[in-house]
Structure I
Amino acid sequence: MREQIRDNERLQHILDAIDALEQGAQRYTAQQAAEDCIIYFGFVKQVEIIGEAVYMLSKDFRAAHPEVEWEAIEGMRHVLVHGYYQISPDKVWAVISKDLPVLRPKIENLLNTLQNREKRKASQ
């Protein structure tokens, strides 16, 4: 049976994966990561986690927040999981260096909004 989807938990998973990727990018250059398959696939796995968490968000939540390119993120996850033989280290690094800095503040804002809403409900 599929677990109940909790959007705030999925958003936190996305932020945790972004944190891990940013920390990794501080330790390794794109070239270093591409040359070590274990390190490289650690980066790939974190990008997959972001895509999986997006996939697990409720459809209502995603529809209510079109400012995030949910389908593109989910599509990247599908490529990484099912088209593993097509993965380009340059593309993965572009996601890390270009897409995540744009995604992070959007996810932080959404998570803060959900958490504040839950606090207001709890205090009523």
Structure II
Amino acid sequence: MQIDDLIKLVEDALEELKAKDVVRIDVSELTSVTDYMVIASGTSSRHVSSLSDNVLEKAKAAGCCPLGVEGKDSGEWVLVDLGDIVVHVMQPATRQFYDLERLWQSAESRRAQQQIPNE
């Protein structure tokens, strides 16, 4: 499956169950672990679990074998590793506390500044 198709599949699976504030971050230049992170919020532990289950179900149906799933027991933060894409589904308070968007955007900003030649 092409990465663009997998991104669409993930985002559609999240939107289908009304995920909140879905964000995609290209981290391909920042880490070798994955190319994209998709971050979304669920309104409760049950919603977070349902969202991650839907992503897993749709990925498996499309022939993509997930590499791992973490956090399903707590329902505060579930990570779904699809290889090229890592999906983080969190409750809003957990998302705010860890602030992954700022963390990765800050890393990207620092990297860009390091590449600017001094004049």
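For the read-out volume of the Cα convex hull per residue in Å³, a value of 120 was computed from one structure; give its label from I, II. The read-out was computed on structure I.
Suppose relative contact order in percent (Cα under 8 Å, 6 or more apart) works out to 36; of I, II, which structure was it derived from?
It traces back to I.
A value of 2.5 for distance in nm of label points 7 Å out along Cα→Cβ at positions 15 and 31, calculated from one of I, II, originates in structure II.
Which structure, out of I, II, was helix-only ellipticity at 222 nm (-39500 (n - 2.57) for each DSSP H run of 4 or more, over all residues; to 500) calculated from, if the result is -14500? The value was obtained from structure II.
Please compute Rg/Rh (Cα atoms, Kirkwood Rh), for residues 23-62 alone for structures I, II and give me the label with the greatest value.
On the way: I: 1.18; II: 1.08.
Between I, II, the highest calculated value is found for I.
FYI, it's all coordinate maths here, none of it is from the lab. Keep in mind that what you see is a predicted model, and the values were worked out from it rather than measured. Cβ atoms are built from the backbone, for glycine too; each structure is taken alone.
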